[in-house]
Structure formats: C-alpha cells, structure tokens
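Listed next: structures, encoded as structure tokens.
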Structure I
Amino acid sequence: MEKKIYITEEERAKCQRVADAFAELYDMADIVVADVGRYGFVVLKYYIPPHGFEDAITFTDSVALFEGLWEEWLNTKLYLLAKGTPMLEKGYKGIFESLLKEKQSELIVRKANFAKVAGIYL
C-alpha cells in the first residue's frame, strides 16, 4: 500500500517556523503544536486529564497555521487582559474594542512581529 504524503517538505519547514514563532503561546494556554510527519502539523488544544486534548486541528499550509495560531494568541491575550473584570462578558471583539487605541495597536504590531519571525508575508 502506497503511503500518501499530505504536506511537502518545503511547506513542512515553513510550518515548523510558524510553530516556533508562537512558542510563548504554549506557555500561556493548553495548546501544543506537533509535527506529525507526512500528515502535517496538528494543533492540540484544551488539555483535560485523563481524557487528553479536547480539540485537534491538522494543518498542511503554513499561512493557515499562522492565522490559526495568531487567533489563539490574540484571544488568549484578550482573555488574560479581561479576566476578573466585567469586560470578559463582551467577548473577544468587545474586549479588543474596549482597549485603549495604543493597546490595540500594540497587539496588532505583535501580529507583524510573529509574521516576520515565521517568515510569513501578510
């Protein structure tokens, strides 16, 4: 039986750069990115013992992986900023819009920084 390959070696290297760029995310939340060889990269989220990870998403495209990890990073940051305050009830979009413009800009600049480290061109 022939083994199908779902990701090219070039795209695999790009995905690894993206995964490495978001290293700080893995300390902030229960999220892990695993290289699963010919299948691509899997983002594992929300670890619940003894069951394991609640969510697993497979990526074979570095830009899609970047956007997925960016969204997780931003949502985690917004949650941590609003934790313990009534802002939390507004949802991520509402939290972002409630922030000072300077803080909003700071968060958006981080996306550009992640993209630069990951070698992704937005």
Structure II
Amino acid sequence: MAIKKITAIIDELQLTAVETALESQGVKGFTIHPVQGRGDYCNTYSRNQLVNHAQIEIYTSVKHANKIAKLIIQTADVGAQSEGLVAITAVDQLYWVCSGDTAAANEFKYYEVEHG
C-alpha cells in the first residue's frame, strides 16, 4: 500500500493558517486534535508547565507526503522556540468505515497552486 500518514504537532495559534494552506493545495481530509506537551520550551506560568498545541493527521499518497509536510512546516514556522514537529510514517492498511473497502493512494488528492 502506497499510503503515508503525516502527523504534525504545531503551535495552536498557527492552526488556521495551516488549515488554509492545506485546503489551498487540495488537501481536504485531515483530523485535528488539541494536545499538550513539553519540548525545549515549557509554560512556567502553568501548574504542569505544558504548552497547548494542535495535532494534525493526514493520510496521503507516497508521492505527496513530503510536499505536504514541507507545506505544514513552512506555514507553521514563525521562528519561535519549540514550534512542534512533523512525522511521516508508513501505513500498512487503511479502510473506509462506510464501505469496509481498502483505501487507495489515488483517493487522497493534492495539487500545487502556482504562486506568483
């Protein structure tokens, strides 16, 4: 199966910009979770010192995984400490709940918009 999963943990303040960038490139299917964690930066004003972030999960074809990851990184980066990370992992099997059918890589769309 030629499908990859992208997991991105980004600053929650950059979520809207990342969503807009993904949608502008044809990525319509993604899941967002609110998450907390601690990296190089910790929130010393918080009792548990955890920082709020957003986690985005996207399934895509092998062909587009790196492009989508780079798009997320470029959009989420504001030059701050501990902005998050992006992982690309292999998917062994993926099924559509509505039909039980195996998902195919060509079902996950992505296109590049010319910027000028």
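No lab work stands behind these numbers, since they all come straight from the coordinates. Computed from a predicted structure; not experimentally measured. Cβ atoms are built from the backbone, for glycine too; each structure is taken alone.
Each of I, II could give helix-only ellipticity at 222 nm (-39500 (n - 2.57) for each DSSP H run of 4 or more, over all residues; to 500), but the derived value -17000 comes from I. Looking at structures I, II, which one was relative contact order in percent (Cα under 8 Å, 6 or more apart) calculated from, given that it came out as 43? Traced to structure II. Out of I, II, choose the structure whose coordinates give distance in nm of label points 7 Å out along Cα→Cβ at positions 6 and 86 equal to 0.5 when calculated. Going through each structure in turn, the value belongs to II.
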